[in-house]
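What follows are several structures.
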Structure 1
Amino acid sequence: MKNILLILSIFLIHFSYAQKSTLIKCGKLLDTKEGKVLENQYILLSGNTIVSVSNTASKADTTIDLSNYFVMPGMIDAHTHVLLQGDITSEDYDVQILKESIPYRTLRASKSAEKSILNGFTTIRDLGTEGAGYADVDIKKAINKGVITGPRMQIATLAMNTTGHYPIKASDYAWEIKLPKGVIEITGADEARRAVRTQIEQGADWIKIYADRGYYRLADGSFRALPNFTTEEINAIGDETLRSRKKLAAHAMTRDGILAAINAGAISIEHGSGMDEACMKLMAEKGVYWCPTLFVNEFVAEGRAKMGSPINLYFQQSIEATFKKAIKMGVKLTYGTDIGGYDWNLAQAKDFTYFVKWGLTPIQAIQTATTTAAELLGMQDKIGEIKAGAFADIIAIKKDPIKDISVLQNIDWVMKDGKIYKN
């Protein structure tokens, strides 16, 4: 009996500690759902959950004074690569795949994950390990177990393409050498289904495909590409993904990949720099999300042009008009950076500046990285909002992003799951 009472006492002490309440006093608070800035609000937390938001102070075990700050939900980056460290040229990419071991890349990825949360992104969707196997599963697991610091993650493991259509290219090296690949390659519908099942078995939340390649610009300024998958292959991927209750994301630049991917069941189009009105119309009709990753294109454009590939420069010249037209036609916009495709030491909130410059209000831009991104990830009501029942993912900035969206590039205070990571 004494042992039972001792165990019960320890449990009650632990439970009481875990459920300690915290009251956050806010100067300005962004209601992302309604698109309004509220003043003099109080957020009551219990453990990792928001209990209430009101203009009245409640009793709590601890009080945090953010009365001089602009407070908002933790942001969501819907397109990252924690296992990459920037690759302007194919040589930059090959060095990481060929000269850095997967354990070494995973150690670097742990630092990238930490940078992401310190940047104010408390949730990320990581879309492919680029030759690092299932190391993203380990990163996610280590974060969830408190071994390393990072955001909550949804992951895509290997990503998929068809045989011979993705780096590393065998023709760039001695043909006798068996080279690693940045993705899992398939040929035929049966291999496609097996690849989807294998990735889900290993822990993939998303299936990602590379839907097109070989981008080129026509005389009228429009863009085309070579599709990577046969109709049977891409439809098999989509069918297997959906029947497993997972989601399909497609790297696709032009109508040749975008339309095929959407018809196969993709719910997000990554990049889409060369999309046309037919793509926009179908995306709006089906509620497909667009993750445009704008800064990364600028980051790589000049360097790739010097190496003989000017396509990113061409995209750079037309993307503003494409963006404005897509928004006008009702395409859902979600925030994603492709960071890892560019250096993790650069700003993760840079894309907001394009959004605002090209027509969105600062609040609309922030909503792409909060409420809209939460819907994409199927986590609405849990992330992307500060409201009762949501996770205690909260960030604060001294300056006002409604007046200057660029201040989101320097977050002052970060909380995830009720724990402060940056103060």
Structure 2
Amino acid sequence: MAEQASAPPQAVDIPAPRHWLRRLLPYLGPAFVACVAYIDPGNFATNITAGSQFGYLLIWVIFASNLMAMLIQSLSAKLGIATGHNLAEICRNRFPRPVVWGMWGLAEIVAMATDLAEFLGAALGFNLLFGIPLFPAALLTGVTTFLILALQSRGFRPLEAVISAMVGVIAVCYLLEMVIGEPDWAAIGFHTLRPRFDGQESVLLSVGILGATVMPHVIFLHSALTQGRIVPKTPEQARRIFRFEVIDVVIAMGVAGMINAAMLVMAASTFHAEGLTNVASIEDAHLTLEPLLGQASSTIFAISLLASGLSSSAVGTMAGQVIMQGFLHRHIPLWLRRSITMLPALVVVAIGLDPTRTLVLSQVILSFGIPFALVPLVVFTRNKELMGVLVNRRPTTVLAWCVAGLIVALNLYLLFATFTGSGI
């Protein structure tokens, strides 16, 4: 590894064409890259399990989690705009060296655990769609993500376009699944507006849905995606950039939330409605859809899983680069990082571990890293000296602390339930 300082972003004029859509377009993209982590294969596992066991009961959890995610990703984007640095760089500059090294190590473990789930999801997608054995499918996943990441050499726009297109593919797939499945819209509306649980298992699943939704590695990544995209020259420009980035976040995270809701609705309207309440694996979901809804539905499901796994795996590798560069001021080639992070997934496949079980356990590992991304984010964005005109208003800070405290508490509960045997 070689020392590499962050290249100072080049300030550019903010385009101000008359049409609102043309004004918005330069700012769209970062949130669509980040939102991929919110619809990764880990979400498939938790949402399908929740829908098959409890029907539409927990759909309100998805929407509540999505609103929390919008707030968190908006704060991350704002940090990059206001400071010109990403979250990991600010942690390096403001925390003691031992703390920085510890945070880096934990962030790397979490990023690799997340990438394991995403990589396995893509391999499962190839396996289910084309019948390729799992190990060759994993190798094919590695090659494909290499090609996606190579787009970075052409600038941020081509990569954002490909990632956004994959999000579109997932959205279309689940729109078709919902049309085929004929869900009960009245029940969906009722359970969206009336939050409730049905026993301890539903609480655990709700925590799992939240854990699969809030991703610490994209909190680091989102601040990096906005830190040098368009550099404000005045406080008013900073405010204008942030307003557009909030729109980016609302649109992208709104799409991700609807996709997650569609996953649960699909499982509820097919498996739960037919009395199949124990569909807990992605493979079972794929196999069971065909006799219930026809071959087209299972193919659509596999395509969405493949698009989710490939896009989120590429984003996970990007996040790993940001974490290393930010905390350590060091950099390794992207191809080398991709090679290293795909090794655990290849080992899992080679020794025959259950892919879906591994996906769920990776979400437990992810829980360890959430406080170390959320707490610094709230601390920094409330700092007037650091944030300038974009500093959090008091109600925003209070709400952010409430969200951070709730997420951390629920993830601690998930860890307790898992390790005491009452959970996963």
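What follows draws every value from the coordinates through simple rules; no lab data is involved. None of the values given here were measured: they were computed from a predicted structure. Cβ atoms are built from the backbone, for glycine too; each structure is taken alone.
Data overview
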| read-out | value |
| --- | --- |
| P(r) over Cα pairs in 5 Å bins from 0, in percent, for residues 265-344 alone from the coordinates reads 3, 15, 25, 23, 17, 11, 5, 1; which among 1, 2 | 1 |
| Highest-scoring label, criterion being relative contact order in percent (Cα under 8 Å, 6 or more apart), among 1, 2 | 2 |
| Which of 1, 2 yields 15.0 [mean count of other Cβ atoms within 10 Å over residues 49-56, calculated] | 1 |
| Which entry (1, 2) yields the derived value -26000 for helix-only ellipticity at 222 nm (-39500 (n - 2.57) for each DSSP H run of 4 or more, over all residues; to 500) | 2 |
| Structure responsible for 20.6, 61, with Rg and Dmax of the Cα atoms in Å calculated and labels 1, 2 on offer | 2 |
